[in-house]
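Take a look at the structures below.
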Structure I
Amino acid sequence: MLAIAVFFIMLALILYSLAIWSEKIKQGLQPWMVKTFSLAFLCDLLGTSLMFWRATVKFQLNIHSLCGYLALIIMGLHLIWGISALNKHGRTEKYFHRFSIYAWLIWLIAFISGLPRMS
C-alpha cells in the first residue's frame with residue numbers, strides 16, 4: 001500500500017507542477033490546466049488518505065503533518081478558485097495567477113518534508 005500511496009503523491013507533484021507552471025508561463029488559465037489541477041488534487045487526496053490509513057500513529061504534530069494538511073486544504077480551495085477564475089476571468093483570474101505559485105510552494109514544502117531522511 002505504501003508504494004501505491006507514494007505513486008499517487010509523486011503523480012500529484014508532477015500534475016500540480018505542470019498545471020501551476022503552465023499557468024505561470026502562459027500568464028493565463030486554460031481549461032486543460034484546471035483539469036490537470038483537479039487530477040493533481042485527487043492524486044494528492046488519495047495518496048494522503050492511503051498514507052493516513054497505513055500510519056500507526058494517525059496524527060503527529062510536526063512540520064510535515066502541519067504543512068501537509070494545510071497544503072491539502074489550500075490545494076482544494078485553490079482548485080475551487082481556479083474553476084471560478086476560468087469562468088469569470090478579470091480580477092478573479094488575476095489574483096489566482098498571483099497566488100498560484102505560493103500555493104505550490106506550500107505544497108512543495110509538505111512534499112519535501114515527507115521525504116525519507118538519508119543518514
Structure II
Amino acid sequence: MKKLLIVDDEPEILAIIEAFLNAKGGFRIIKASNGQEALDILSRDNSIDLVVLDHRMPVLDGSATFAEIRKNGLTIPVILLTGSVGRQTKKLKVDAYLFKPIDLTELLAHINRLLKL
C-alpha cells in the first residue's frame with residue numbers, strides 16, 4: 001500500500017482529498033497542516049511514497065517546504081497545489097502542479113503516473 005503525505009492548512013481540503021483517495025483504495029494517507037509539520041513527519045518516516053503539498057500555508061509555505069525536502073536529500077515525488085504558477089514557483093521543479101480548485105481525478109492521475117501505478 002502506497003503512503004501519501006497530504007499537506008494543507010485547510011482541514012476541509014485535507015478531508016476531501018483523504019476521502020477521495022481512500023475511496024480509490026491502495027493508499028495510506030498521512031496528513032499535515034503546514035510545512036514544518038510535514039518536514040517533521042518526513043524526518044521520522046522514510047516510507048512515504050509521495051507528497052501532495054499546498055503552496056500557500058502559514059508557518060512554512062510550500063516553496064520553503066519543497067526546498068527543505070530536496071535539501072534533506074529526499075527525492076520522493078511532490079505535487080504542488082497552487083492558485084497560479086509564477087516565475088518563482090516554476091523554479092521549484094516539483095514533479096507536478098495542480099491548480100486550485102482541485103480536480104480530484106486529475107490529482108489521482110498525477111499520483112498514479114508518478115508512482116507508476
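Taken together, the values in this text are just the output of simple stated rules run on the coordinates, not laboratory data. All values reported here derive from a predicted model rather than from experimental measurement. Cβ atoms are built from the backbone, for glycine too; each structure is taken alone.
With mean count of other Cβ atoms within 10 Å over residues 11-18 derived from the coordinates and found to be 14.8, which of I, II does the value describe?
The correct label is II.
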Could you tell me which structure in I, II was used to calculate helix-only ellipticity at 222 nm (-39500 (n - 2.57) for each DSSP H run of 4 or more, over all residues; to 500) as -12000?
II
If you rank structures I, II by relative contact order in percent (Cα under 8 Å, 6 or more apart), which sits at the top with the largest value?
I
To test your reading of the models, identify which of I, II gives 14.7 for Kirkwood radius over Cα pairs in Å when calculated.
I
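Taking FRET efficiency 1/(1 + (r/R0)^6) of positions 27 and 83 (r between Cβ atoms, R0 = 25 Å, to 0.05) for each of I, II, which is largest? Please list the in-between numbers first.
Details: I: 0.85; II: 0.50.
Top value of FRET efficiency 1/(1 + (r/R0)^6) of positions 27 and 83 (r between Cβ atoms, R0 = 25 Å, to 0.05) goes to structure I.
From I, II, which structure was mean count of other Cβ atoms within 10 Å over residues 19-26 = 12.8 calculated on? Write down the numbers at each step before the final one.
On the way: I: 17.0; II: 12.8.
The read-out was computed on structure II.
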